[in-house]
Structure P
Amino acid sequence: MTILLSLLLFLMKTTICVVALTVLLSYTVAWYERANSSPALIDRRFTTRGIGIAFWLLIQETGCLLLTILLRPLGWQQPRIPDSKDSENPPVILLHGLFQNRSCLLWLQHRLKAAGYQQVISINTPPWRDIEALSEQLAKKVDELRIHLKVEKVILIGHSMGGLIARNYVQSRGGSAHVQAMVTLGSPHHGSKLAPFALSTMGKSLLPGCEFLTRFNSVPWPKATPATSIFTRYDNIVLPVESAKMEGARHFELDGMGHTALLFHPRALQTVIEALSSKAS
């Protein structure tokens, strides 16, 4: 028993150190990128306020990323199709980001249900499949949900890469006819300079200027489907931050949080709910 506890403690410490180091390195690259585009940041790097913000972002993002790791086993189960019962709001499909699974969306799912969106489902999108295959997977899930619940349209909410999958479905696969609204959270609509570190099939679709993104952003967004892009100015994954802006969508720029924290921060989740409410009105 003592050996087992020691092993668990070692694994916990190692995981915390690896996650903290990953967050630190990502923010180091993010700061380097921002400082090169805005030299004035260099003069503020050692101010009390600047150090305080940096410390808080590191602690918060590390905690949120650790939480997604702890929750991960909960995402291995197959999602349950919501019951077919009356609801004032359309059903919602949630899509996670690269190297995550649907468990990271549990708090967002809870907040949506508390706001009146009772029919919420999240799906897993494996990183070893390309974006077209995952868009097809989403299309089948949308049709399944529409038939099961006897509704015409659904709402799509995607975090990070999940937002690109949702957008590709709506924009390039005729999904506009079946989607009432779409919201993206920290999605790299124009790629990210950290994409070369994403050793997966999906990562190739995130390279700035790649063939997919060039074609992707040349197609106009269908006006029949309102879209909102929510992002944070302190994103440590989407570089530059401006890549999270989507043409044809409303933009909400937040601060005080990192990339993963967008899934847990009260202000980010409230912005999602307000965006959906404004579309419904």
Structure Q
Amino acid sequence: MKRHNKTLYVSDLDGTLLNSRSLVSPFTTAALNELIADGMMFSIATARTPATVVALMEAVQLQLPVVLMTGALTYDLRRHEYLSAAFFRREVAQQVVDVLLQEGLLPMIYYLHGSLLHVAYRTPLSAAQKQFMSERMGSPYKRFVEVSHYNQLSEQTILLFCMDQYDKLCTAHEEVRALPGHECYLYRDIADNNMGYLEIYPAATSKAAAIEHLAHVAGAEEIVAFGDNRNDIPMFEIASRSYAVENAVAEAKVCATGIIGSNDTDGVARFLLGEWDKTI
């Protein structure tokens, strides 16, 4: 018999639930499936899209929708269906794109077309961009579209995404932050600290807002969040309790209620197993 539970547990993926090989370990998979079957309300909140999340979470029997693209999307993994999406005002997106171009960056522009996520890109591509795209080209959940200019942005634009040298992105980040109508996140690559990612979303987009809505829909009275990076801090702030993994950046650790084991020691799963045992 499932337990009656009013707590929603939400974990980030990269650097948190996923190990250094970017996989959900067999231990974590088994633990989550056991806990979910016993009544735990568990979901994920990530910057990733369905193109990689579907395969990563295939063995985990999630019952709740997931929060994707840092809160811009909610998605039903069982039905492969978008439940909600946040879109830019076209003039805001165009203004941001113009600034990025001035800084020598060629953003990838994510937008919905029908029920499929599209990514518009311009060449030339860096080696990192080529690798990024090659790992996702075959996905049925994302379509890459080469364009010659960015003059006709979709009204369903969700994300402006840049990957480049971290120091170069820092300059662009400062310029973009001065513009209105968006949320901007800059962070380093986990594997290569010299590389970074700049993600620009519509205004009021955050993991926090999407998780609060999910908690309301699920009937949860408490939120417990797990993360490792700066874009996890907003969900830490709205959670009743928050936990940074041992490998988290210093800023996330400072904002967390506590520190748990690292992503390579199944920190989230081991914490959840211990927490669940206490509710018996």
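General remarks:
- Label whose coordinates, when helix-only ellipticity at 222 nm (-39500 (n - 2.57) for each DSSP H run of 4 or more, over all residues; to 500) is calculated, return -15000 (choices P, Q): P
- Comparison of P, Q by Rg/Rh (Cα atoms, Kirkwood Rh), for residues 8-111 alone - largest value held by: P
- Given 21 for relative contact order in percent (Cα under 8 Å, 6 or more apart), calculated: source structure among P, Q: Q
- Answer label among P, Q for the case where semi-axes √(5λ) of the Cα gyration tensor in Å, calculated from the coordinates, equals 30, 24, 18: P
Every number here is computed from the coordinates shown, using simple stated rules; none is lab data. Worth saying up front: this structure is predicted, and the values here are computed from it rather than measured.
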